[in-house]
Structure P
Amino acid sequence: MKKNKLEIKNLHVEVENEEILNGVNLTIPQGETHILFGPNGCGKSTLLLTIMGYPKYKVTKGKINFKGKNITKMSLNERAQLGIGVMYQHPPSVKGVALEKLLKIIDEDEKLKQKEIKDLNLKSYINRDLNLGFSGGEMKKSEILQLIHQNPDLVLLDEPESGVDIENLQIIGNKAKHLLQKSLDYKIKNRTKMGLIITHTGYILDYIEADKAYVMVDGEISCHGNPHEIFDEIQTNGFKGCIECQKRG
């Protein structure tokens, strides 16, 4: 029986004394990947970074459980060691730290994954300072490469399509699909990874078959359901129309 899961209960979060999340509830069972839609500024990135444990995001009420443990007060480092990893929407550039050095720190017991480096077309970037002078697509490929080396149990992807052209999105999407065990290489019963993906465009759905979708508005989960049906509703009627449709249902 699959017991591992991410469980968020009545989560309230403040940033610089302003409440951003107002009672968020969601559960991601082992083996499932969920999608989070929502307009700009509604709190989607705040949710991901709170799950990851950034101290700027203050939990004022509610809790986060992961793998049967209350991680609400755990440090970022402890959560990473427990198996949580994130791809940032706007990853930082780090002067003086080569991508290769960071990968070796992340995965100190293993050799660099040369096939993944080649598949992501990052061979010429491996000795360069992390993300310094990288294009949007190169940054996102660098991020997914770091996640592949970390191999987390819970994968958090913040706008993987942002700033990425179609060719690079295909590469990133396919690697994320494999990382999340959504490819045909993994039988459904053997899937252990959990994923939460933020998306505006919905393009990531072309590569990853998500199990459930949510719509967040004003710091709350307003509706949930089938990812493709919800995305079609958003495209047709916008976020408010999607919410009204769910209320009528």
Structure Q
Amino acid sequence: MTERSVIETAIAAIEATGDFRLLRRLRVEDLSRVESPSFTDLRVVALDVETTGLDPAYDRIVELAARPFWANPETCEVINVEPPCSWLEDPGQALSPEIKGLTGLADADLVGQAIDERAAVGLLVSADLIVAHHAVFDRPFVERRLPAAAGRRWACSCVEPGWRAHGFDGRALGWLLMQAGLFQSGRSHRAGVDVDALIGLLAHRLPSGSTVLKELYETASRPTLRFRAVGVSISTEI
């Protein structure tokens, strides 16, 4: 037996007791099974941003990471993962202590840095679907910074999959990843690390037999409507 098969046998025996559950290191490159995807395959871009704060009207992106991958259009199984893309950007202001602590970035890391707009826009417009774990946060920042990439199809892996129905607790990316039996080395809340975690989560097969990406893609493909009541007064009376 090879060393790997011995390890796998030991893992199976340990987990069969029901008293232990082991986590496997996430290596997104191992998801690639096809060297040259077809133009009919689904092209997805996983994306994450780190920012100076929460308000896209005032705050700025300090790190943008995106990684394209390909999936079977029928099963939504990941078949090819491309190299990552990541850019730092000088926000023109000092980072708060909270952002420094969260991301590990320092002001000196950002001096003179800028997102390659042409490369970033080209990557985003090439996607059939852009996925972020908190798209309601990431999308406004991205579309404000890169207006040429606005109006694309986005999906949110945080709120759109039925996590609770599939036996998951919570919605934090790292916590979901661990419940999927995976762990990742590297600092969370760095955009590149979170992007790889997102791809690993999207590739996870749910108890239903389908991948997380398939459920997400089907949800994103349904038409949605937004209603606005313009000029209508809202009463505060009960």
query: A value of 26 was computed for relative contact order in percent (Cα under 8 Å, 6 or more apart); which of P, Q is the source structure?
result: P
query: For structures P, Q, which has the highest computed value of distance in nm of label points 7 Å out along Cα→Cβ at positions 123 and 195?
result: P
- request: Compare mean count of other Cβ atoms within 10 Å over residues 75-82 across structures P, Q and report the one with the greatest value.
  value: Q
query: Can you tell which of P, Q yields 48 when percent of Cα pairs over 25 Å apart is derived from it?
result: Q
- line: One of P, Q was used to calculate semi-axes √(5λ) of the Cα gyration tensor in Å, for residues 91-154 alone, yielding 25, 15, 10; that structure is Q
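Values in this text are rule-based calculations from the coordinates and carry no lab data. Worth saying up front: this structure is predicted, and the values here are computed from it rather than measured. Cβ atoms are built from the backbone, for glycine too; each structure is taken alone.
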